[in-house]
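Readers should treat all values here as calculations from the given coordinates under stated rules, not as data from a laboratory. Note that the structure is predicted; figures quoted are calculated from it, not measured. Cβ atoms are built from the backbone, for glycine too; each structure is taken alone.
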Structure 1
Amino acid sequence: MRRSERKKIDPDLGILASRTLFAFQRELFSTIANQGHSRIRPRHGAILAYLDPEGSRATDLSAQSGQHKQVIGTLVDELVELGYVERRPDPKDRRAKLIVPTELGLDQMVKADALAEQIERRHAAKVGAAEWATFKRVFQSLTT
């Protein structure tokens, strides 16, 4: 049996995780585009998914998303240009900057959170609430 055929029949964890992520991103970003946020892309999720409404430091976003600091810097630059975030001095440490969502950014974050909940409810309905809860618990234990 060819490797590609075997991977279709019995995909490994990496393939399953990537399929799950890409399907989630496709649905989330296509739906959010229709709700007025057509200029953001899945790569911006490394910021927007982890950003606190009060603001976050780039180093924290890097650690939470698993992206290098340079990548985070580039993504923040893009989101500043698109009007989703701004950089402000951190009141706890004037040498540091906070990445803070704008009104547009907050709107996207609220809509994305609601969509994520809808997607999860649909998956839970498909496999059953108990199975979904077990899946999430196991998946979370593998990623912490």
Structure 2
Amino acid sequence: MTTTKKILFASGILQFALALFQAGIAFSPSLSLYFGAPESLVGSRLALMGTSFFVSGLLILFGLYALSGAGAIRPLPWLRQVLAVIGGIYLLRGLVLIPEVLVIAGVVVAAIPIAPRFVVMSACALAVGSLFVAGTVGGWASLSPGGDATP
């Protein structure tokens, strides 16, 4: 297994772990609040669980695409494009790290304080996005090119 396939495989496993975590916090409103869920969402148990399970489903889908890119499962449609979009989503989320660090450092004044856990979450998103992008770019030539699912 090449390095890029190992990176995508690790990204896939990480997505499944994140999906499990996301589903788990659905059962704890206090943990959901701690990790940034809005109070209006936490106020409705059904909405909290629905949203958490929807996000878990997306993370599972992300994991399946990463495993597909690694060659662990059959090629999924639009593999290159979807992996690039997933990497972009995580990188954009991770770039929130920059203003968070500036607020914590006192360079920028914010109306609300930034909790250190949000900085950690942004750094993790940036790292996961970097893994997806590295695996996708490194394996671009071997990934199925478009809407087909080539063996």
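Quick one: relative contact order in percent (Cα under 8 Å, 6 or more apart) came out at 32 when computed from one of 1, 2, so which one is it? Considering all the candidates, the number was obtained from 2.
A value of 1.00 for FRET efficiency 1/(1 + (r/R0)^6) of positions 6 and 70 (r between Cβ atoms, R0 = 25 Å, to 0.05), calculated from one of 1, 2, originates in structure 2. For distance in nm of label points 7 Å out along Cα→Cβ at positions 30 and 78, the calculated result is 2.0, so let me know which of 1, 2 that is. Attributed to the structure labelled 1. Matching task: 0.55 is the computed value of FRET efficiency 1/(1 + (r/R0)^6) of positions 62 and 102 (r between Cβ atoms, R0 = 30 Å, to 0.05). Pick the structure from 1, 2. Answer for the origin of the read-out: 2. Once mean count of other Cβ atoms within 10 Å over residues 46-53 is computed for every structure in 1, 2, the highest value turns out to be that of 1. A value of -23500 for helix-only ellipticity at 222 nm (-39500 (n - 2.57) for each DSSP H run of 4 or more, over all residues; to 500), calculated from one of 1, 2, originates in structure 2.
If you rank structures 1, 2 by distance in nm of label points 7 Å out along Cα→Cβ at positions 22 and 126, which sits at the top with the largest value? Write out the running numbers ahead of the final one.
Values: 1: 1.6; 2: 2.2.
By distance in nm of label points 7 Å out along Cα→Cβ at positions 22 and 126, the leading structure of 1, 2 is 2.
Source structure of the calculated read-out (mean count of other Cβ atoms within 10 Å over residues 14-21, 11.5) within 1, 2: 1.
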